[in-house]
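A.B. asks: Below you'll find the structures, each written out as structure tokens.
Nothing in this text is a laboratory measurement; each read-out follows from the coordinates by a stated rule. Every value quoted in this text rests on a predicted model; they were computed, and no experiment measured them. Cβ atoms are built from the backbone, for glycine too; each structure is taken alone.
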Structure I
Amino acid sequence: MFLLQQPAVRDAQVLTRLPESFRRHDPDNAWAHANRGGATIDSFLEGPVWADDGQLWVTDIPYGRIFRVSMQGDWELVAEYDGEPNGMKRLASGDFLITDYRNGLVRLDAKSGTVTPFLERRNSERFRGVNDLTFDSQGNLYFTDQGQTGLHDPTGRVYRLTPDGKLDVLLDNAPSPNGVVLSPDEKVLFVAMTRGNSVWRVPLQADGSVSKVGQFFTSYGPSGPDGLAMRSDGHLLVANPGLGYVWVLNHRAEPVEVIRSPDGTSLTNLCFGGTEGATLLMTESTTGTILCADMSVGGAPVHGGRLA
């Protein structure tokens, strides 16, 4: 009889917490009313990106803020604007592209902190609520449009935007598409389906279409997979906020390691960083905490976008 080997389990460490001076207490925050059951929240960190300046950049969804965080725990407010920023990726220019739930795709000038629209609508129709994004080595952008979709309404979308501005719908039947990442050879797109409690495997065909999309991994609990990251050896890392876990999955979607949050249970997103690129950095959103864990294998290359 074949027995699945039990994954190694360990706790992440707390790197730093959002300083009290940056914590807000707005009981009328619209995002919190819609997405956190009306609870008063002081922040909700997301979208971690390791940048060339040797610092971690993160978003704060309900209060429209972008922070830069040093590995020594120093926080700097880079931008604050009228939006709900979630996923974020670096552009080749050094600026950032952000999936903003309220405003579509927006661009952040890293030097000035100015946020400007990039893609607000498609064919005059606004997005339902964009969530996360990733670039391939050719400059194609893949991003998810989650909105309030779920098993009751599996109509979330996954888009690809080419460098010359062509926008294709790759999936339009997704129950809450969230985190998105490519395999190291860029032949497969992985998409987290939060309210479907799974990760889908999306083969990318040579002509740009998708085919034979399947469910790669199934989780459990009150809130399913969120942010995704890829290791250089092809292992997929899945942030699972309902459990406070990061699943480390091999090519058969078998968990080989579980990294647990020691502080809060809403571990939403993750990226690789540090001087050797082998430090896993994670956002624990309900407590405003940045977690870290040293990994034996570093992250796969993360490509900067070359959009005009």
Structure II
Amino acid sequence: MDEDLELARDGDEAAFTRLVEPLRRELHAHCYRMLGSSHDADDALQDTLLRAWRGFARFEGRSAVRSWFYTVATRVCLDAVAARGRRALPVDLGPSSEAAVVDDAPLTEVAWLGPYPDAGLEAEQREAVELAFVAALQHLPGNQRAALLLFEVLGFSAAEIAGIMKTSTASVNSALARARRVVAEKAPSLTQQQNSREIGDTRMRAVVATFSAALERGDADALVALLTEDVTWSMPPLPHWYGGRQAVMDFAVRVPLTACGAWRVRPAGVNGQPAVCCYLRKSPGGAYDAWSVNVLTLRDDRIAAITSFLEPSYFPDFGLPAAVS
């Protein structure tokens, strides 16, 4: 490591790559938490590596190399947050709809929160990319978002965060206090990782399998049996969303279970939660085309929320093809 540090400071690109490679995955996850988009995280990581490479000769080794990269990544993300604002889900835009909106049109002027592939993340890292947590972070200004993530998720001290963010320790502690209050209001106290441990993998897989089969068969009874009374279903970039079992089932029966076409479903690792990716065949004999990434939020062994990201371009992120037969 010490040899690679010296070589990288002297402009050895291979040595620099060896230093950053073990950190690349976790840096990308950090950028996603900050920005709420895997594609924005791609751009931020590339910008981070470029800035770090250009400035590495100035790295004096007073802190760990990991701290150096997180300093650069956090500043890149803070610049992006200031330029682009926060990302949203349909539940942030207005109240739920009581009945199906069959002609709902995408709202393209909104910057939508996106799903995140969790392959390769450790358990604690998966908990920190759960959808409710990342959505709650979007309600924080950039400095509070960064302070909370660096302290609670990544384990930096308040003094270290002050150095990263070029501010005082008192300001960091104040930002942390405000951020914790907002996240406590917006995110559930029981995480999906905790819920999964309580119900066990077998029961969780059974919920996913039953949901998938109900969608493929158009089986409304099997679907409704999986839902909590206060279940929600949202479908960014469509602005309308549904709250409560009656409204959700009205939408499900009138749209995906009957009006869309035939479905094929593939499991995927998304935001540390059970999820399925759906392929839609609109006419008999045609291919099943990539349609939606559906993240399931469970409470015990019932589905408390379905978030369906209607964007085929996400499928390569999960190692899935654009179409299946």
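A.B. asks: Could you figure out which one of I, II the value 5.1 for distance in nm of label points 7 Å out along Cα→Cβ at positions 170 and 290 was computed from? Each step should come with its number before you reach the end.
C.D. replies: Working: I: 2.9; II: 5.1.
This value belongs to structure II.
A.B. asks: If mean count of other Cβ atoms within 10 Å over residues 186-193 is computed to be 15.9, which of I, II is the source? The partial results should precede the final answer.
C.D. replies: On the way: I: 21.9; II: 15.9.
Going label by label, the one that fits is II.
A.B. asks: Separate question: Using mean count of other Cβ atoms within 10 Å over residues 74-81, single out the structure from I, II with the greatest value.
C.D. replies: Values: I: 15.4; II: 21.0.
When mean count of other Cβ atoms within 10 Å over residues 74-81 is calculated for I, II, structure II comes out on top.
A.B. asks: Ranked by distance in nm of label points 7 Å out along Cα→Cβ at positions 18 and 234, which of I, II sits at the highest value? Don't skip to the end; give the middle numbers.
C.D. replies: Details: I: 3.9; II: 4.6.
With respect to distance in nm of label points 7 Å out along Cα→Cβ at positions 18 and 234, the highest-scoring structure among I, II is II.
A.B. asks: If distance in nm of label points 7 Å out along Cα→Cβ at positions 122 and 226 comes out at 3.2 when worked out from the coordinates, which of I, II was used? Write out the running numbers ahead of the final one.
C.D. replies: Details: I: 2.5; II: 3.2.
So the calculation was done on II.
A.B. asks: Let me ask you something else. Out of I, II, which structure matches 63, 42, 40 when Cα extents along the principal axes in Å is calculated? Intermediate values should be presented prior to the final figure.
C.D. replies: Working: I: 57, 46, 39; II: 63, 42, 40.
Structure of origin is II.
A.B. asks: When you work out mean count of other Cβ atoms within 10 Å over residues 42-49 for each of the structures I, II, which one comes out largest?
C.D. replies: Numbers: I: 23.2; II: 18.8.
Once mean count of other Cβ atoms within 10 Å over residues 42-49 is tallied for I, II, the winner is I.
A.B. asks: A value of 23.9 was computed for mean count of other Cβ atoms within 10 Å over residues 98-105; which of I, II is the source structure?
C.D. replies: Going label by label, the one that fits is I.
A.B. asks: Taking 2.8 as the value of distance in nm of label points 7 Å out along Cα→Cβ at positions 202 and 298 derived from one of the structures shown (I, II), identify that structure. Before the final figure, lay out each step's value.
C.D. replies: Working: I: 2.8; II: 1.3.
Going through each structure in turn, the value belongs to I.
A.B. asks: One of I, II was used to compute helix-only ellipticity at 222 nm (-39500 (n - 2.57) for each DSSP H run of 4 or more, over all residues; to 500), and the result was -500. Which label is that? Intermediate results must be reported in sequence, preceding the final value.
C.D. replies: Details: I: -500; II: -14000.
Label of the originating structure: I.
A.B. asks: Which of the displayed structures (I, II) returns the greatest value of Cα Rg over 2.2 N^0.38 Å, for residues 146-257 alone on calculation? Write out the running numbers ahead of the final one.
C.D. replies: Numbers: I: 1.03; II: 1.55.
Between I, II, the highest calculated value is found for II.
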